[in-house]
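Since every read-out is calculated from the coordinates, none of them should be taken as a lab result. Just so you know, these numbers come straight off a predicted model, no measurement behind them. Cβ atoms are built from the backbone, for glycine too; each structure is taken alone.
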Structure 1
Amino acid sequence: MAAAPYPQLGPGEQVLAETPLGGAMAVLTDRRLVVAGRGEERSLPLAHIAVVGVRFERAFGAIALGVALIIAAFILFSITSPLRTLILNQSVGLEPAASQERTANPDSAVGIAVVVQKVLEGAAGVVGVFPVAGWLLLLVGLARIVIGAIGRTVVTVAAGGAEVEFARRGNSRPMQDFVTEVGRQLPGPARPAPR
């Protein structure tokens, strides 16, 4: 995996803190907060940042989707054999009618029973693929549950009426420390001059 690109800094700009974000890098300088990566660079002057926050969240939607995919996989596993047997039995049941159609018209192998029998055999072939689809659903479902359980750390920066979010998978202590440092560097409210 390639290292995240480092932002371009101005002359005399001092780095106060930095944290990797997977494919990006967040850097706090004495003048601004910069996020660089994935072909873009965002820069927010410290004076424009109104609020910076960090939160850890689990992806309960991903966990629910993973459970649904696992249930669908088990349904596919459980219906494959009975459904395939039913379809093949229906196809075998049509064999006498299909044989009669072939005997009555040897030049043309197209009759209703022959066509239905071929459709049923094709359907049995499709049902034979259900276990492969079931294994794929099972693996994807398990991956979704793991990703949802790991969660992600999300940093939200409100600046100039806009909100910027960046995240990293897992509960990232370095990101929490980074946000704490950003909060310390934000300019405080203007105080009136003493009289």
Structure 2
Amino acid sequence: MKFIVLLFVSMTLYAGSMQRCQSYVQEVRKAHFSQFGIDYPYQYGLGQLVQESGCRNIISYDGVGSEGLPQITYRLWQKSLKAKGVESIKAIPNQLKAQAIIMKSVYQPKYGLWVTYQVYNGGGLVLKEIKRAGAEDWEKAKANCKRGQSCFTYPSGKKECVSNCEINYDYSTQVYKYGEKYAAIRSSKYRYW
């Protein structure tokens, strides 16, 4: 019975995220098209919002000050975002514009989008893992992941530690899964896997 209740709660939260994100479809599309062109599969930008915040305008428990729908740490990106006209990410349209700008700046055209989303989430270590694996393969790269763990303390006082390899490699699969629910554009130029 406990499993059924947990499953119901998870499905309800996921459905709520998808509904909240639906209202941002056009803004995400516009922001990503402005950075990548009209053949970019912007639906993964929506999947990213589901994964990052459940499409809630929140400040994260990550300890570094990530905020907004796309969970951007503005102090780290401030210089490059200001150069592109994003003075603040308090307003959601600016958050979505910043998301697309950052995605473009970490874009890895040599690889599938899964690598770019992992760079957005966890930095360039995935590129070293691909190199160690000797192939651009998600499973082989994950097998070559040698990272520590991240610990989070919630307002309730509960502390949770998770492997950074699990966090980063799960990230690209979740973005893909959630983005596919909005499946809009298929592009050979911007393949995911």
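Tabulated data
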| quantity | calculated |
| --- | --- |
| Distance in nm of label points 7 Å out along Cα→Cβ at positions 82 and 106 from the coordinates reads 4.4; which among 1, 2 | 1 |
| Mean count of other Cβ atoms within 10 Å over residues 90-97 - highest-scoring structure of 1, 2 | 2 |
| Percent of Cα pairs over 14 Å apart, for residues 50-97 alone - highest-scoring structure of 1, 2 | 1 |
| Mean count of other Cβ atoms within 10 Å over residues 154-161 from the coordinates reads 16.1; which among 1, 2 | 1 |
| For semi-axes √(5λ) of the Cα gyration tensor in Å computed as 23, 22, 19, the structure of 1, 2 it came from | 2 |
| FRET efficiency 1/(1 + (r/R0)^6) of positions 58 and 146 (r between Cβ atoms, R0 = 25 Å, to 0.05) - highest-scoring structure of 1, 2 | 1 |
